[in-house]
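Take a look at the structures listed below.
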Structure I
Amino acid sequence: MARTTRRRFMAAGAALALWPRRALLDRRARRRAPNVLVVIADDQRWDCLSCAGHPFLKTPNLDRLAAEGARFTNAFATTALGSPSRATLMSGLYAHRHGVRDNSTDFPAELPDCISALGAIGYETAYIGQRHTAARNSAKRSGADYRACHEGQGKYCENVFEIQGRKTLLAGYYSHRITGLAAEWLAAPRARPFCMIVGHKAPHTPFTPEPRYEGAFDAIPIAPPPSSGDTGAGKPEWIRARRRTWHGVQGPLLGLKDYPTFVRSYLTAIRSVDDSVGALYETLRAAGRLDDTIFVFTSDNGFLLGEHGLTDKRAMYEESIRVPLIVRYPPAIAPSTAIDRMVLNTDLAPSILELCGAPALPATHGMAWGRLLRGDTRSWRTAWLYEYNFERAFPFTPNIRGVRTAAWKLIRYPNADGRPDTDAPELYDLRTDPGETRNLFDAPEARPVRAALQSELARLLAATGALPDRMPAHPQIFDDLPDSKLHGRRAG
């Protein structure tokens with residue numbers, strides 16, 4: 001990280017430290033302040049919920065949250081990759097500002113986040129499960145009073161957790177183990193309000209259903225999406241190249257011959273995440289804290305299940321960037337509320353702090369969506385920036401900069417130092433082409449929209465402090481497997 005960026009974070013952290021630790025004025029006020037529970041899935045798409053219309057996946061506990069609270073139908077990750085997105089969820093900043101641009105970069109120790117902000121005003125705080133930050137400090141750096149985390153991305157079974165500084169081997173299925181730890185902590189007597197983050201492994205690859213759910217969808221026929229075998233007219237070359245890589249349908253991770261098993265395993269892993277949400281819901285209810293708790297469910301990014309011939313995330317297609325976001329908090333949210341405005345992972349931290357009556361973070365790119373819950377949509381965003389930086393460890397996706405509005409999407413594949421783009425740009429009318437199959441970038445009738453979005457992209461890069469835009473130079477797509485010594489064969 002640049003020295004000036006580090007100084008900015010240190011200054012922001014110093015400002016945060018000056019907040020009065022007793023800003024909640026007395027015990028009665030502290031009891032009235034809402035608790036916070038945030039559950040973060042890994043790679044769960046926005047449409048993999050029965051309340052979002054999935055044809056056969058049942059998620060009754062998440063459906064209950066949505067029925068008793070709000071579901072945001074247009075929620076997005078500004079970088080569809082685990083570590084950058086989780087850092088954004090906690091800090092409210094784009095990756096180019098918080099500095100976590102890939103899965104190998106540590107969460108900056110001096111970066112203010114919503115956990116430390118709530119701790120500074122007297123909240124008890126906990127982080128349990130996956131942080132998906134670099135191995136050097138993933139178990140230690142959470143800003144929480146209670147920590148039960150582990151290095152890297154984790155495995156579905158047999159993980160070494162660091163629990164309050166002590167390394168402990170936890171056998172058994174990941175979702176159950178972190179749910180048990182979280183439920184135990186939530187059930188304990190609390191004199192002050194609390195904030196807990198629970199990070200799941202599921203449904204990240206290698207999709208591993210727990211034994212009781214194995215075969216749950218075997219009787220359901222599953223076919224590849226129409227776009228899996230046709231990259232479509234006007235698609236950039238990297239799409240065709242990635243089909244053969246670890247993140248493509250013709251690569252060693254999937255291959256169309258195993259497509260039904262791939263999808264069934266992904267969906268089945270989500271069943272356990274739903275069970276976890278149900279168990280935590282019941283724990284809060286038994287403790288008498290359910291209606292005093294802001295209960296949030298979301299994911300770090302989506303996941304491509306063969307669309308455009310791709311798997312994984314990173315790309316700017318809808319399946320990659322759209323995430324579920326459900327929030328239950330009866331004092332502020334009417335049952336069965338649906339919010340269709342575009343909200344981002346930058347918005348979570350400022351929204352939680354506002355609902356808790358806490359001071360805002362010293363710097364943020366996000367907007368607090370509390371006013372959307374009240375029906376106030378004035379001056380809400382109409383466009384937003386997407387960014388992804390080429391990773392040499394996973395060389396399957398080029399640099400991406402793009403802008404999305406409610407109706408249109410522009411995707412560019414820039415190179416460093418002002419060199420020409422590495423691949424042809426894309427432009428989609430999401431109203432008539434939600435599957436993003438017809439690239440209109442060169443269409444004469446789309447020239448006015450293209451020009452407007454090009455200008456908007458430049459404006460957003462400047463407005464979010466992304467300029468000068470630092471990115472890897474000369475990204476090239478390879479079909480080599482990632483280095484297992486550095487990342488593990490399933491770490492992407």
Structure II
Amino acid sequence: MKVTVSSGNNINGTLVLPLFEGTTSAPNSAEGIHTALKSQINRVLDDGDFKAKANTTMSLYGTDGGKAILVGLGKEDKANNNTYREAGATIVASHKKSHGDEMTVMFTTDDIDAMTAFAEGMMLRDYSFDRYQQSKDDEEKTTLAARINCGESAASELSLAIDHATAVVSGVHLSRDLGNTPPNDMYPMAFAEMAEAWAEDYDHVNVEIINYEEAIRKGMGGLVAVGMGSARKPCMVIFTLNGQHSGRHPVLVGKGITFDTGGISLKPGANMDEMKYDMGGSATVFGTMEALAASGHKGKVVGITCMAENMPSSNAQRPGDVITTLSGKTIEVLNTDAEGRLVLSDGLWKAGTDYDAEYIIDFATLTGACVVALGHEATGLWSNDEDFRTRIHETSKDAGELAWPMPLLPAFEKEMTDSKIADTRNLGAGRWGGANTAAAFLKQFVPQRGEGDDAEDIPWAHMDIAGTYWGAKTNKTVGHGATGVHVRTLVKFINGE
């Protein structure tokens with residue numbers, strides 16, 4: 001979708017009016033509306049036929065050919081940027097062929113952030129994954145276009161804000177594409193080759209691939225163990241944006257299981273087709289790197305994606321194996337379906353030892369237990385730094401991608417380091433607190449900065465997106481499948497917004 005800004009009052013195509021509850025007439029600023037259509041809008045509002053409750057719509061077709069869509073924002077005193085974002089998404093979700101492919105949006109506010117959020121919502125929702133479907137002969141693919149009318153004093157600032165939002169949305173859509181691609185086409189080296197091809201479009205981006213043989217030589221026991229049972233071997237893909245800069249910088253780490261059968265600890269067959277989205281963490285990292293690069297971010301950022309396919313075979317890892325990770329720490333493998341934490345153990349250690357990390361954030365569709373705890377409404381958020389965790393939580397709220405603080409208690413760490421034969425175990429002792437024990441396991445592989453008495457923790461956060469990257473039906477910005485969650489949160493956080 002192309003969104004532009006105009007300081008004029010002309011209306012191209014269908015008029016879109018976002019309105020609050022209690023509105024009884026069209027806004028005075030809507031000077032360009034044809035008299036007959038404006039009268040129809042006023043009559044509908046004055047009679048209470050459209051109450052403007054949040055995310056409700058009404059289509060009006062004037063006798064002179066003018067068309068309008070009224071969209072509700074709910075109560076004005078409860079409105080925030082997410083209200084506008086969801087309303088924008090609602091417009092695209094409810095779009096019909098009769099509305100045409102051009103829209104003009106007129107607001108009752110001159111708030112730049114609110115108008116940008118509305119545009120962002122439209123662009124986020126204007127997404128489909130149809131590359132595997134043949135188009136029907138009678139189907140015409142239309143490209144939606146929206147123009148936002150605003151005051152002349154706001155036009156320049158709003159244009160810049162929407163250009164930035166457009167770049168960020170490109171990263172969200174890339175993340176969705178990666179998560180939606182079938183596993184026969186999205187496997188570890190296919191992801192790596194996509195990353196290499198993508199990097200060619202940017203002068204300030206570098207992509208490094210650590211293949212299977214090199215991962216063995218480097219001692220990446222977690223990554224190797226998970227992926228060695230597949231004919232399509234694992235790899236690590238490292239993105240560097242603005243690598244010419246020195247000094248501390250953010251490092252992002254993603255779990256990238258391109259398909260998860262559970263390995264020898266085989267999953268039930270029901271819904272196993274959805275396990276193509278188990279690389280959502282790496283898709284989030286890749287999408288974020290695209291959003292940052294496309295929006296012209298000037299600072300250095302590194303993304304590490306740990307790619308593997310978890311398959312059962314004669315040479316797959318077994319329950320009972322003990323593996324040695326990049327850190328030198330050993331892991332007793334009690335269940336091969338707790339595999340995401342194994343690949344992350346190598347990614348986290350590399351993030352903290354090979355790079356001057358300002359902070360490390362990992363993203364993983366890690367546990368069903370997190371979905372049990374938080375449903376599809378919020379991402380689980382753990383951290384070794386309370387202030388750092390709070391900052392991420394607040395940013396996620398502003399972005400409309402809620403990450404909820406979860407406990408990282410000593411008891412969970414003790415449970416995950418209680419193996420009788422290894423340094424750690426990849427499974428908790430029982431059913432309870434499974435998302436918390438997984439986070440406690442990951443903490444064992446976040447290195448400290450410095451040595452001895454001078455050692456200090458690198459700020460680290462773990463975000464379990466198992467419930468929010470897929471199946472989030474209440475997420476109004478996406479219709480089906482992968483959501484691309486937290487690309488926007490990350491861009492805001494890294495930019496200090």
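From which structure (I, II) was helix-only ellipticity at 222 nm (-39500 (n - 2.57) for each DSSP H run of 4 or more, over all residues; to 500) calculated, if the value obtained is -10500?
On the way: I: -8000; II: -10500.
Traced to structure II.
Out of I, II, choose the structure whose coordinates give Kirkwood radius over Cα pairs in Å equal to 23.9 when calculated.
Values: I: 22.8; II: 23.9.
The value was obtained from structure II.
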Exercise for the section: For structures I, II, calculate relative contact order in percent (Cα under 8 Å, 6 or more apart) and state which one comes out highest. Expected result: I
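Values in this text are rule-based calculations from the coordinates and carry no lab data. Fair warning: this is a prediction, and the values are worked out from it, not measured in the lab.
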